[in-house]
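Student: Listed after this line are the structures, all set down as structure tokens.
What follows draws every value from the coordinates through simple rules; no lab data is involved. Nothing here was measured: the structure is a model prediction, and the numbers come from that model. Cβ atoms are built from the backbone, for glycine too; each structure is taken alone.
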Structure P
Amino acid sequence: MKIEKIVCIILLVLLIPFIAMQFTNEVNWSLGDFVVAGLVLLGTALAIRFISLNVTKKEHKIILIIIIAIGLLLLWAELAVGIFGSAVAGS
């Protein structure tokens, strides 16, 4: 997948909270939230692309992509609600 397509998909994903903000007060993102979310998604997508292009064994690709996906989910949850209580917690 080309970088342009990856960026378009990330922008479409970021449209979800932007549109939700128009209809409810439950979603309240600042510009910084969108920038951080975009960077996290872009970094994840580029890491997965790097692995898919450079790792030859299918089993290793799958394991590494699963590790990256779990890392993304944990980071996203920490930024959203602070499940670990770190300094970057969103709550």
Structure Q
Amino acid sequence: MATYVFTYDLIKRKDYPKLWEELERLGAHRALNSFWLINVDNTAKELHDHLREFVDSDDLTWVSELTKNHGYTAKKGTNAWLKENPPER
């Protein structure tokens, strides 16, 4: 499994609930308002393509693998989530 970051800008229709429901179903953690951590057994492209199903075609999205080399100040629970889902590299 790999740990990824997923971030987005929803442009016209701010249809967050269906996207959030899918992220929560996948066990993702919301570290910032539009920035989620997710640990899945997929490539970044596979995850990106899957999550695109839950946003509009004009929305902007980004998926990237998280490495051990990072720094952050984030929402409560982020440290615990990362401890349970550490980056591989």
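Student: Assuming 1.04 is Cα Rg over 2.2 N^0.38 Å as calculated from a single structure, say which of P, Q it is.
Tutor: Working through the options, I get structure Q.
Student: Mean count of other Cβ atoms within 10 Å over residues 17-24 was computed and gave 10.6; which structure, P, Q, did it come from? Mind showing how you got there, number by number?
Tutor: On the way: P: 10.6; Q: 13.9.
The value was obtained from structure P.
Student: Ranked by distance in nm of label points 7 Å out along Cα→Cβ at positions 1 and 73, which of P, Q sits at the highest value? Walk me through the numbers before you get to the answer.
Tutor: Values: P: 1.8; Q: 3.0.
When distance in nm of label points 7 Å out along Cα→Cβ at positions 1 and 73 is computed for each of P, Q, structure Q gives the biggest number.
Student: If you don't mind, there's one more thing I want to ask. Quick one: helix-only ellipticity at 222 nm (-39500 (n - 2.57) for each DSSP H run of 4 or more, over all residues; to 500) came out at -26500 when computed from one of P, Q, so which one is it?
Tutor: Details: P: -26500; Q: -7500.
Going label by label, the one that fits is P.
Student: Thinking only about relative contact order in percent (Cα under 8 Å, 6 or more apart), which of P, Q has the largest value?
Tutor: Once relative contact order in percent (Cα under 8 Å, 6 or more apart) is tallied for P, Q, the winner is Q.
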